[in-house]
Structure P
Amino acid sequence: MHQPATRPRSSIYYRYQVHEPWLASRHGPQTGHQVVIVGAGPAGMVTALELARHGVASVVVEAELQVSLGSRAIVFTRRSMEILQQVGVAQRITDTGLPWRFGNSFYRGQKVFRMEAPHDPDDRFFPMINIQQQYLEEYLVDACAADPLIELRWGNRFIGCEQHGRSVTLTIDTPEGPYTLESAWLVAADGGRSEIRTAMDLKLEGAAYEGFFVIADIRVDLPLPTERLAFFDPVWNPGNTVLMHREPHGIWRVDYQLPPGETPEAALAAGSLRARIDEQLAMIGHPGAAWEMDWCSVYSARALTLPDYVHGRVIFTGDAAHLLPIFGVRGANTAFQDAQSLGWQLAYVIRGFAGPKLLANHSAERVGAAREIIDEAGKSTRFMTPPSRGFRLLRDAVLSLSLTEPFVRPLYHWRTSRPHEYTRSMLNSTGDDNALFSDGPPDGAPPRNVRLGADDFLLDHLGGGFDLLYFTQAASVPAALRSVIDETRARGVALRVVAVGAASPVEGADLTLADEGGRCRSRYGVPASGGAYLLRPDQHVCARWLTLDPTRLAAAIAAALPR
């Protein structure tokens, strides 16, 4: 029998809630489910919320009775916030978190590089925001609990599964013993040590880097702004790297690299932790500062992915699908993009709007994203933790030159996580005008936000299905286009028409945005004569036109929903 911990986890700033375990004896007979998600971390819960937005119910099983131990992921990007806005938790994160946009790199006590992430008035969210993962998970738990299509089963541990053509049988262990659960689909969101991946004997591909980092969350009063701090070759940790981030509630994250040969067990000894954190605080000008430990752990950098995320009726997502270096805030931020992609594409297959090719597309797109991230992250990781003598010589040369030569300083840039552009997606229209645009997001790219008012942005009005941005000053959408739109809706596919540019409501549009000053038209590279964009349910562009006719619209919708 599975016996999860029932005592609240310890924290000096976060109050853990212990949830009641879900027990089969307290419920009726178990019938088949559409989707079972194993793992109530960020990837699992965002997948459940995305499925629910598209009308698909799910059961989320979680072995523990409370949210994750420790702050874990703490930095979330603008694109992640746009995704989290779609599932209803972005405002709570904004209210609690600490936004920022600057990162500083130091070598031998000198600031040698200052990164500035782009931010302009058209962005609702800052480039990055810091908040501990416990809070994020709490907000997602609340959102799941409020959605009637989501059932979250605490204290339910996955112990095995078998596929049977069109279904999966799971064996789940609980405090009163095991039971079986039938589902049409199984989503493996059970983290980097995925038991489902292990049970299916699936292997990750890529590289694991030598060396370990200690993560330590401490409460300390430091008069420093919310900016990323990176220290290379510090006097107390020669040849290695130290990172610092401010978190809410007076907490600071300190990450420091261990010397070669030091074991994680030795590094986490109380005396070692205290001595090193004291030395770091002294180095930044705060010797003797009083601090208190909340949580600590050890990690190593890995850049690995499954070559395919779909295995019959089992689909992998988040860390169960890939393991990415945290440098550049890639872990949870990539998981949100995974979950958003999987949510709509699995839902559309379940609802019969598309065939299995759509899930093959999901896998191809997200594996491609993971490989791109692995390539980018590898550059950052090799700079932070040189894997060989040659890389170390090169890195040390850059460090030394950066004291006097500005041209090498951009090599410190940590290549922040960014949303993947599905340039080669099979869902992109092959008959549109993508090549004729001189600006705007291309096919496969995520959308650009536009400020429409004091607290009103374009992306506030999009999502939940396909969106047709129709740039026009005419009084109505042409009848022939409306016919294609009506036929699509008659199949049950959500398609919203947003007219942009007209001074008064456009007949046939669900929403009209005046676009005074033409800011939206400019951001999307649309000429004064008009144009149109078709956005997928994950808001990525799948077609854009300078001139749109019914045949081209119908072809783009068909391409985005392959049978």
Structure Q
Amino acid sequence: MNPMTPRFVLPKLLASFVILLAFGFHQASAIEYHVDINAGNNSFPGTTERPFKTINHAAKVMEPGDKAIIHEGVYHEQIMGGKSGLPDAPITFEGVDRDKVVLRGSVTVKDWKKVGSVWFKVGLQPITRQNLFVIVDEKQKLKKVDQPQGMPEGSFCLDINNNYFIRLLGDADPNTDHVVDVYELDMGFNAGARYGGTAKKHVVLRNMTLEKYGSYGVSAAPNQHEENSHWELDNLKCQFSGCGVFSALDDWYIHDCQFLRNAIHGCQIDGSRVRFMNNISNENEFFGHSGYAGAGLLIGPNPWANSCEIKGNTFKDNGYPDGYGCAIYLEGRSYNNTVENNFIEGGTHAGICFYGSSYNKVFNNVLLDIAPKNSWDLCAAFVIDRSREGAPTQSVGNLIAHNTVCGCSSPIALSQSGAEIPKDQLNQFVNNVFSYCRRILPKPGTVVAILRNNAWFSCPEETQQRSSSFEETAKRFYQSKIVTGVDTLDSKPVVGSDPGFKDITKRILSPTSNSPFVDKAEPLDFVTTDIDGTRRPQGLGPDIGAYELQK
């Protein structure tokens, strides 16, 4: 030993070596457990030949780096406990087949007994009474009533002894030609230290279906965003629950999942640096008005919902007609999120809406047939409005660029809280294609947004109907203060009646060589490719809209 070496160096080095050795030893000894609801037993060791019976039991014994292989079957359980993984050794729950490994919070009931005009069932065990539901044929939720006497058609009741009473529409027999699912459990996987669960991070969920839970398929406590960080959701199907996921927290990675027909949102993000990529989110807020703003994806409302990446997803027909239903809902104090390369179709209120959320970049998205028949003033492809979650209320600094909009109720709807917005904080719409929308709505007198270098085609259609010279009328329209609430800096918007899409009848909205907006975009340094990954520009300049014409 060098006499000049301080005496504390070797002990520290030795301690570090022991820690690394222990970590490496555990990595080498990570265990793969097996779970089989049909052939397992929790007294077994969890091997392939002698698997556990429940996922809950596996969660209790798993250590960082371990994996539970979940075999085919319906698992009527909610996973509350368990430990955290490590950055390079997550705890993994992996189904053998997404559609055959099903975690279900309800039970299917067939043997209903009839008394008078209602049917009843005894012996069910709901966890909490506030999340009660009865779903018929995966299409209709029965309405909850307080007592079994005088129940209307399409309703249910749970009495103080946990006896369920139901009455179907048309007084149909629930035991014949109908599938009746009755609530029992609140959530599938719980990531939070609440409801008897434990906080966990570095957890992977893969290849399974989570359905018919009273609250959430995957649950995390929003005020524990760091304690429940770094979850990966891979190839899940979350359907028929209150929400598919509530709420994704810091550094979650959600990809290649499906969020289908949930009662409120498909997924809610309330953390930082969440990546939500290549997912499908369809028909959420499916069972009627939820009392909330049902959405395919909600980001917010808290300020820690920031720096998230929403990319490559498909959203279709989200929202209930009488609600704030939309595909992507940026709420409250969320900020600095990126929304790009998404395809959004249908829905009842908006494609992408900003309710208090600020400084987001939204580009290379296609928005098609958004609220095409809804006449509500705030129905549009893009809505910028104030927050319903408290101050700060106004959405500012959002940049909406290079999107292609077709067939919507309106391209843009703007509202504001009354305060004047500084010019450097105005929302900006740049290089977007707006086509075949029904109207431009009156806007607030206070300037909310800048329109610059956008292309307008037969939009609004009502302007075309009023004038034999649509182009001239539209130019005056977009360059004047007729559209109040907008500061139109560009004096030469691209305006016409035909955008030159590849096939408008099939809703193929990429440009052809004769499209008037080819090479006409203002260069933006953060938009270097189009929605398909084609490099921009291909010609003398970038193309307006989500697509770049390949040359």
Structure R
Amino acid sequence: MTREELHGDVRLDPAWPSILFERDEDADRSVNPARPTHFEDLHLDQVIGTIVASRPEHHLEPFFETPLRYTAGIAYRQAVFRDCENPVVRQALDTWSAHMRAVRGRLEDVRALPYRYEQDAWFLDAVSLYGEAVTALRAALDGAPIRSDGLVGFARALGRYADSSRFRLLREEAQTVRAALATIRYSLTIKGLKLTVRPFEDRPDYTAAVAATFSKFRQEDQNSYLVRFADARTMNRVEAEVVALVAKLFPDVFGRLTAFSDRHRDFLDPGVTRFDREIQFYLAYLDYRDRIRHGGLPFCYPELVAGESRVDVRRTFDLALAEKRMSETADPAPVVPNDFRLTPLEQIAIITGPNQGGKTTLARAIGQVFYLASLGCPVPGESAVIPAIDGVFTHFERAESAGSGRGQLKDDLIRLRSILDHATASSVVILNEVFTSTTFDDALYLSSEMLMRLQGLGALVVLVTFLVELQAGDPKRASFVALVDPHDPTRRTYRIIRNPGDGLSYAATLAERHRLTYPQLRERLTP
């Protein structure tokens, strides 16, 4: 399939409104977009990879790699999502998808088949299925409780198309050709290796009489020597020769079949095929969401607020972690949801606590919420109120590359410089364990400078760090800490709350790692 066949005309056709894009500029950006650089850090490559894998023939990746720039476009998609959640609408869309999958299958077979008349027959079948699909979807949407501008606009366009002379004549001609083919009857004589095809001779059918005559000789539990012919999907050479001979007996009918195939090669309307692809964005994501939700984890439609930085996300979680846990067959550990709140005066969230305590997981979850919200999708969480953003930027620690020619610190500085050059007051910046390759004093100094610059930009920042000193009593900075079991500081709870970090749990973790806790010292020193 060529790029033109896949994407069609990306400009929005007023006759066929897009159910994904409210504006031309967003539709234009969805053609061959660059994958966002934060996908790997936020594990969105895994999440979206799983979603699109369910419908590979639709090439949905560009839709998930193109965040929307306007809150109106996001609301447009959220409304379509809500319509798709209605069981009546979902049943209609699933039936439509199955019909169109069959149409595409027939057309793929046409390209693969070696015999012309067989190609024409399968093509006729594809056109007939297409006509049935359009007619059935039109009827279903006419009676469905749809409210979104996207689906309502498409339903109107589909009604106009279904009533058009072009579509009606296509269906009528297909039905006429099929009816003509159904009238064909012929006689086939097989003598040795010779096949003879003649006009049909109406002779008596002795099948029932022969079966009745020999039924008296039938014994119970006897072996059957009947041979079933394989139901081959395509014709073999002999069958193709027979059809060619039949075509000579009925040149008018087969001529109409071939002419129909030649005349309607472009029978698929671009607006219909565009809808068929775009609707899969919604259906694929809802299937993924329902699978995660079946495990007891919540999803919600985020409320996007413009002009303020308030963040209030309840019971959110990392989608990639949830998917991984659900795939574990042997007693999977539960996913622990967390709350994340910032007041309108707060700009920077500093998350501290012990290693492996859920800090990075929460940071990823927050990034996923913001990005998926920018796609118009339901997000992981019980509720979410977040500001409208223009982009997500991330910096997660990566292993030093031997071929890069630069060390870890230089790599950190280059990547952070890029963030400072491109982030704005409407951006979200998520940083995880930066400057870990330096000394404590250097890390504290560099981190402080970095936060001051991001604070000056006005960006919303989430920083995962062991440097509790960065809190510094600044009213624009909120402190979050990963909790440990109060009775056993080495046991993680994966709960993260708003609370000043004191570093004690991390100190206990370090002591345990180096076998310096009191019980460990007693064990080591006991003779």
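Each value in this text was obtained by applying a stated rule to the coordinates, not by laboratory testing. Being a predicted model, the structure only gives us computed values, none of them experimental.
Summary table below
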quantity	calculated
Parent structure of the calculated result -8500, given that helix-only ellipticity at 222 nm (-39500 (n - 2.57) for each DSSP H run of 4 or more, over all residues; to 500) is the read-out and P, Q, R the choices	P
Comparison of P, Q, R - label where volume of the Cα convex hull per residue in Å³ is highest	R
